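Values quoted throughout were computed directly from the atomic coordinates according to the rules given, and no laboratory measurement underlies them. Please read these numbers as outputs of a predicted model, since none were measured by experiment. Cβ atoms are built from the backbone, for glycine too; each structure is taken alone.
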Structure I
Amino acid sequence: MTGISASQLVHEVAVQLDRYLAPIGFVLNRKSDRFYLRDQASCVVVELQKSSKSTASAPVIAANAGIWNATLARTIGGPASGQGINAMDCHWWLRAGQIDDIGQGRWWTLGVTDDPQDVAASEIWPSLSAPVALLVPLRDDASFLQYLLSAQGPFLDPMNRWAFALALANATGNRDAQARATDELKRIAESRTLPIQHKMLLQSVD
């Protein structure tokens, strides 16, 4: 594609990603080039992040996906709502490539002659689809809780894992999960200093 600026190129790549994200419920905000999948309990955000290494003719971008949860916002902190947030504002976020490329987030250097449809289809979506597929099913408190109980999520600090699990267990009334999360968080507190919000969570169940 010729005669297009770097910013326009990034926008056109986002538009092409819409063909993969819209069918699963995401809505593209064309001003920010972010995608949102919202409900009352949560918001999943997908975005293209420009690097400071970008130039006027060659944008360097990454693709991020994050999940914001209303219960965690009330009890642990973070943005008060999912309105207008970016992926890195979320309670848990991942960069495309961190799951499928052995932990290394991917960055792409684009050229103004690149075809946005081809970039989206053959470069970005194959790496972005993994974090999207992981986060989308976790939009309700019970599903998020069950995931946290069953797995150590990639690039999720164990301390946050169990604090999140405790907050969600409290909200859903899951006493078994509450007891397990409490024990795990107390064990972590033996070797690490917990943030005040995490301490308050433990105090709420003592």
Structure II
Amino acid sequence: MKLIIVRFDVESGEALVPVPIGPRFGVKVTCPPRQVDCDVTLKSSEHSWKFSGLAWHEIDIDNPTDCASACLGFIFAEPRPQRFLILGIDRLIAVDDRLGAKEALALNRFLNEDRGWLFFKGLNVSNGIIINYENGVFFVTDDCALRWHMNLMRDDVFVRVDDSFLYFWSEFRTPQDFRIEINSGEIRDGV
């Protein structure tokens, strides 16, 4: 499994590198004026889907008014994905060659707050990929199926992963150390 973040030029809407989803699908980004996030259009030979506000602007710290690129994440299995996921700023979109595209998960995000806290971290595990973000964590299996999602608090800090568990530490939970079982998504106290 892989998580790849792809940049798109906001003027042309085109990806700056090839999007790893195969030849059946095309992706274009549209950034309306004065809109914080960008719309995404996904096209196949038979259908077209539009997702409003899915892509996020990449801000240049040295020139914060310049939003020359927008970003999207793609989660897929190699070599050629027949199913893949699009990771947007606030939701996860499931795409299947036969079934089309639909929202699979609304992320536990507060987009009206300071965006400096937002992050994604991909962790490969034996039978899929874990995506940790500032207010949650979810598990995607090797066949690109969302198995579980767990809301977290912003101060729940990822510590490590092993074959069975994700380990976290929290300043405000009791006990402060907790773990999440990878296969089930169940929280267990202690390490």
Structure III
Amino acid sequence: MLKKIFVVTAFIIELLAVSEWFVCKQFKDFIHFSSFNQALYLKGLMDNDSGIPFLIVRVFHNKPIVFLDIFVKYYLSFWDDRFLLNLFSVVGCFGIILGIWYLLSRNCKHKKQLWIMLIFLLAFPLVEILFKPNINFIFKVIILVLPYQLFSLFGLWQFIKTDKGNFRMALIYCLLFLSIWWINVLQSDVSNYCVR
């Protein structure tokens, strides 16, 4: 029973972390891919290579290579540690890591469904990065965060479930307090990632 209370408390703290984003109107452009950004980046690369033959410049600075470079940059900016800590909280990020660890290291009866969920979670940010859906920001954040929170709770539950002593519960307890401290005392820097 105490283990279930810990998981529910973790979910509530993850919801508190999400509520910090409700004052925002949209994400800043660090996460949105656009062809305009791609064209500016390509022009900047080509202008910096003065004195080099044009053919060599075009081999290394062309649209497919620049597209791949910018796309990877925007995708990895979603997985930035400060952004994730503000979006999911400390205990939420720990739960996601535990969920991935459990999936990779253990044999479980629903391994195929968990792999599908992990692939979905890795591909899910692409919707925001590539398409920038035009829906209310609060709904967008909830839709974006909810699958990760559920996967985080899965990871935390698997971590606590196999605890013989109280070490793992004490660790989760410390992470819960660290999450509350992150949200309230440190005044998480959500404003660096969204427009108010």
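Work out the source of 4.9 here, i.e. which of I, II, III gives that when distance in nm of label points 7 Å out along Cα→Cβ at positions 74 and 122 is computed. The structure behind it is I. Computing relative contact order in percent (Cα under 8 Å, 6 or more apart) gives 18 for which of I, II, III? Attributed to the structure labelled I. Which of I, II, III yields -12500 for helix-only ellipticity at 222 nm (-39500 (n - 2.57) for each DSSP H run of 4 or more, over all residues; to 500), as computed? Label of the originating structure: I. Consider the structures I, II, III: one of them gives 4.2 for distance in nm of label points 7 Å out along Cα→Cβ at positions 50 and 146 as calculated from the coordinates. Say which. It was calculated from structure I.
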